[in-house]
Structure 1
Amino acid sequence: MFVFGDSTVDVGNNNQLPGCKPECRADYPQYGVDHPSHAPTGRFSNGYNLADQIAKLLGFNESPPAFLSFPAGGIIPRMKDGINFASGGSGLQNQTGDHQCGGVYSMADQLEEFKLVVMMLGNGSYDLISRSLFFISVGSNDLFEYADAKNPPPNRDDAAFLKCLDDSYRTYLQELYALGARKFSIVSPSLVGCCPSQRAAALQHDNDLDELHCFRPANNLSKRLYTLLASTLQDLGGDLDGMHYSLCDSAGMAEGVF
């Protein structure tokens, strides 16, 4: 299992990133209180996160370890179980998270690190990678920064922005496929406008609230991006021989909860 994405699946990479601001590191006491260790583990969670839950369903004890937790010589032996490349605050766009976090691994960075690992593995990489699950949860931070409830951008072109994100996603999936990946599990961004910070900012600034009392523009972006991703995955599934995928509609699931 190889994991890519943001804070929903990061298990400690940000704690090791030089220049990453304290607010984008998960090494504070409130993190991990319900983890078996009862201590911060690099997860932006009180316990296990989304990557852990999926890994446990696959028979692992938890998510694969963070890429940056390995010494240089310890990466290859761990390839048989997988590696987690996710970085909290990151996004599909290279600049996402830079201002807020001061330095994160974008999706492009994460793929570059994975490519280096594949090169290190050499001829034995293809069979292992083709049988592995590639679990990806990313995009929320791109939407957060674009649809800022405190200061929504004037005259924005939502369709062009979403197309840019979808095109980036397509490119990353094609690159992983070219490296041998065949099994993909994709999680779309949830209702980002319902996050407490977005709801509070929308209320404070009297911005557009939906029926859930959440920031409507951000939630609409989440829903539209899911539709684009569904179409893109259907296209890729038809064009790329042997590609299999699942796509989780996080926005739809969250609406059911609310």
Structure 2
Amino acid sequence: MVRTEQESSDWLGLSGRVCVVTGGGGGIGRATVLSFAKAGARVAAIDIDERGLEVTRMELTRLSAEHVIARCDTTDVESVTAASETIEKSVGACHVLVNTAAVLRPGALDSLTLAEWNGVLSVNLTGYFLCAQIFGRQMRAHRRGSLVHVASIAGSNAQGQSGAYSVSKAGVIMLSRQLANEWGPHGIRSNVVSPGMVITPMSQAFYDTPGVTERRSAVVPMRRVGVPQDMADAILFLASDRASYINGEEITVDGGYANMLMNLVPRPGFE
């Protein structure tokens, strides 16, 4: 079948869709917001970082995209509810929700305080649940929607000295599967993108250390560290109609890093 020019330009089928992105003030969130805008979506960026949101707003204005930004604490039910109402009044009911807001805080489990543990879980897991529940009500009303949650390869591979981070990301993966199970009959899909090593504001300090970028790149088959756009591309696919029969799945976007385990095993004569 030959596609018309209009159909080809909207290959993802996102034109006119209302796409909400948490953590939209920077990193993977901002890259996702801008990618949705370029695909013709009506976008809403929410974040607790007002300065980051302002930068995102200026980028969206340059793209002449229909958009709304809202300061939102995703761990607070009243804040998320208020943001959802503002967005619905401004651009319409939510079709797509992307959860990217997250924190990374170091800590050994033998000395981690309960406050530190809860602080990470509240943003990285509870916040995802609250946003899914509240924005999901709009989707359920229209019996259509897509959720994409950003987890991490650390959700399947324990990352020591990272406090509750790995646990929170493992929880995101299971949360998505449960949402897919419960909401699939309502026409709503839920999937996960799990990044590997990515240069974002949250991880920038690692790469500011001399030699780290080179050392990390060396263990990735693609021989480079990921950037936010790599994740945004996968997120847009899962959010789109092109993934209409993908539900409850996890896509790992790490340049092949997670498949390098056997390369660590000495094999004389094979190296």
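Of structures 1, 2, which gives 3.0 when distance in nm of label points 7 Å out along Cα→Cβ at positions 51 and 179 is computed from the coordinates?
Values: 1: 1.3; 2: 3.0.
Of the options listed, only 2 reproduces it.
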Worksheet item: Computing FRET efficiency 1/(1 + (r/R0)^6) of positions 27 and 147 (r between Cβ atoms, R0 = 30 Å, to 0.05) gives 0.55 for which of 1, 2?
Response: 1
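Bear in mind these aren't lab numbers, they're just calculated from the coordinates by the rules spelled out. None of these values were measured; they are calculated from a predicted model. Cβ atoms are built from the backbone, for glycine too; each structure is taken alone.
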